[in-house]
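Pasting the structures in now, so scroll down.
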Structure P
Amino acid sequence: MTAAPAQTAASTRTPTPWAMVALLGSLTAFGALSIDMYLPGLPAIGRAFHAPAGAAQASLSSFFLGMAIGQFFYGPASDRWGRRGPLFLGVALYTLASAACALAPSLPALIAARFLQALGGCAGQVIARAVVRDKFEHRQGARILSQLMLVMGLAPILAPLAGSGLLALASWRAIFWVMTGFGLIAGCWVFFSLGETRSAETAAKARSEHPFRAYLALLRKQMLVGYILAGAFNGAALFAYIAASPGLLITAYHIPPSLFGVVFGINGIGLIGMSQVNAHLLHTHSPEYILMRSRAASILFAAVLAVDAYTGFGGRWGVLIPLFAVVSSFGLVGANTQAAALNADPLRAGSISALMGAASFVAGALISSLTAIFADGTARPMAAVILGAILASSAALYGMARPAANRI
């Protein structure tokens, strides 16, 4: 297969391949599923291993570490050896490691198995984005990435509910057996439905240079780095909201825990819905055009959120309404920054996808930490961190990527 063809008016009206969207969305959901489904079981895991309070959270930290490290392997590996082989390797490792988590005899064993689970699971995130760039031209690729949000966005909403339901019926080990089954299903789905998509040109390029040289070459591209950072800080702002939402909604605003999922889900629906609006807009506008205008709207919403949080204007509704607008606006940014970055150097799509994933992890960890450090029981720290992350994203977009001057 050759590189994606040039954009044409007809191609932007091509019907959405929903089977492909469902498959790639499932692959990208490995991380969210593996984190959000098991969170309700953390207290039970600690009790089962007679661990000190919070010690079980080390299994979450090891998972994040595995996600960060693994991406640097799968990116260049998928460029050099194809998408299917590394993807099968990752899914197989994820499946075996999930079973090891379910059978873990001790907390250290669980922590190690979670690290291996993440090393496998991150293959889905990295390679799915590269497959989109292989199979679709620029504007349609952005549409497909927006459609993936429909699948990916359901994971943080449904996974905690599924985890809680499993705990009501069985032990925490059942959660990891479900992940094992998910890995088996995904592996079979890939085997029967996903052919090789990497082009011969991509393979030749990857084999002609060392992976480190490929990364260095990509990091020298100012426009590419701008899009990667813009997307990373956009995702980090979302991480700040996720990290702060339980304390803010339940503790500060006294929303019953039984209704927390409803409020959280409403914001998730806003994000998913706006990503589908983005897919519609891409029929007539480029990703760069949408980025320039949607980012400005995010800045406005985040500024209103910060002002209301610091002045107390409108009470909790003065925070919740602009917060919904901010979270929803992310649906107009994430897919478009990914599509623009992947199109900056199509022959290194796997390595670009790895850089995007790593940058998102680092920015998300930084922003989440800042949110936790400055937490004071009010919405002020969250609002300030979200505004700061959006301004950093905007600086990278307008100052480095410059979509108005660098139309792709």
Structure Q
Amino acid sequence: MRTPIAAVCVALSLCFVASAGAATTQGGEPHTVKPEGGALDLVSTSFGQRSRELEIIYRSTEAITPQLLAEVKGGQICTVFAQASLAARSVCVTRTDGKWRIVSRGERVEGSVSQPRASELRLRFKPSAAKLRVGIADVYVKATAAGCSAKQSRAAKITWSEAEIVSAAVLELPCEHRVPRVGSYQARVWDVVTTGCRRSGAGQVSRGPSGKRIALTYDDGPSTYTPAFLRELRKLGVPATFFLIGQQVSANASLVRSILRSGSMVANHSWSHPNMGGGGAAASSQLRDANAAIRRATGFTPCLFRPPYGSTSADLVNRANAQGMTSVLWSVDPLDWRSPGTGAIVSTVLGQTQGGAIILSHDGGGPRSQTLAALPQIVRTLKQRGYKFVTLTDLLGYAERITLVK
């Protein structure tokens, strides 16, 4: 059975109109079925795309306990996604070693599991983490109680004839449940287009909040080195923030779009890289023209600005703020623009990095092979020290402006 797409948009809530703001938080209406009885009897599920993440909610007639989802005994609730030309993929929640776990084909899926009430579980994860792709999907849910062997017994079912017991039999209840009971629903996983971000807090920053989150930043691109940086970042599984020179954007528009598609962030580094410390109307023009170039290439409006040479003033900060941008300096500087050698770059970054660090480097403005070569050791070592790499907007806690599109 395939329910028409219009009905599924209400039931599954993976279907959204592509508009800004509210469209990124719509959905999640429940899709209900009649109870069957037995453990993990799911009677309601809902699916919503919240910003970059899918949110799946399961509700049962009774408590969804850790014991029912014990992985060692086969307990799990799985959402099965079937997409054209791809093998069906299950995204399952189980309980192991005292923790909830999201898995797909035996591999852990990064995400979160919460239980706002005993009979409800909520999963959130990025579609890419489960190797789901943008587009139509046929979806259904199946739940299996730990230790399930097709049927489970519950109180006797008694048949009466006048005042006499005619028969008494053990009532068999299912321990596997499916929503819908037969068939699947057609839904859509939407693409996320980042259109901007909202600055808040201090007008100028040089580091983020203390903790184990840090940000890599690169200045003076886009350049011929930028694609290699993106490839290395992808291999290492970390994002970065690229401060772009506006006059270099138009000829590299597809490259700038690929930065955003990769999960990294783009920001304003002026139109032509002059010393803007004096502020004034010329500085406002530099900021405005760079933002316009980035917006034409990507549809994205930056909320971060880094002054060339780190030369700043109260007037410049105010002018950046007036255009919706925070001025960003740094807390770690390996002076890589001097080409001091890969080892020196690595040593300086590792020696200076603390929680909330903003790490300055360059992907343009000159030969950057040393900076590129230093990247793997920097990332792996800092990961070993417990640091997590995030975009600068994430580090500062800025909200994204996004649109969900087909």
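For the set P, Q, ranking by relative contact order in percent (Cα under 8 Å, 6 or more apart) places P highest.
Tell me which of P, Q gives 0.55 when you compute FRET efficiency 1/(1 + (r/R0)^6) of positions 314 and 338 (r between Cβ atoms, R0 = 30 Å, to 0.05). Source structure for this number: Q. Here percent of Cα pairs over 36 Å apart was derived from just one of the structures P, Q, and that gives 39; the source is Q. Once mean count of other Cβ atoms within 10 Å over residues 42-49 is evaluated on every structure in P, Q, the highest one turns out to be Q. With distance in nm of label points 7 Å out along Cα→Cβ at positions 66 and 218 computed over the structures P, Q, the top value is the one for Q, the highest of the group. As an exercise: helix-only ellipticity at 222 nm (-39500 (n - 2.57) for each DSSP H run of 4 or more, over all residues; to 500), calculated from one structure in P, Q, equals -6500. Which structure is it? Comparing all candidates, it corresponds to Q. Quick check: 23.1 is what I get for mean count of other Cβ atoms within 10 Å over residues 90-97, calculated from one of P, Q. Which structure matches? The correct label is P.
Coordinate-derived values only; no laboratory data. These numbers come from a predicted model, not from an experiment. Cβ atoms are built from the backbone, for glycine too; each structure is taken alone.
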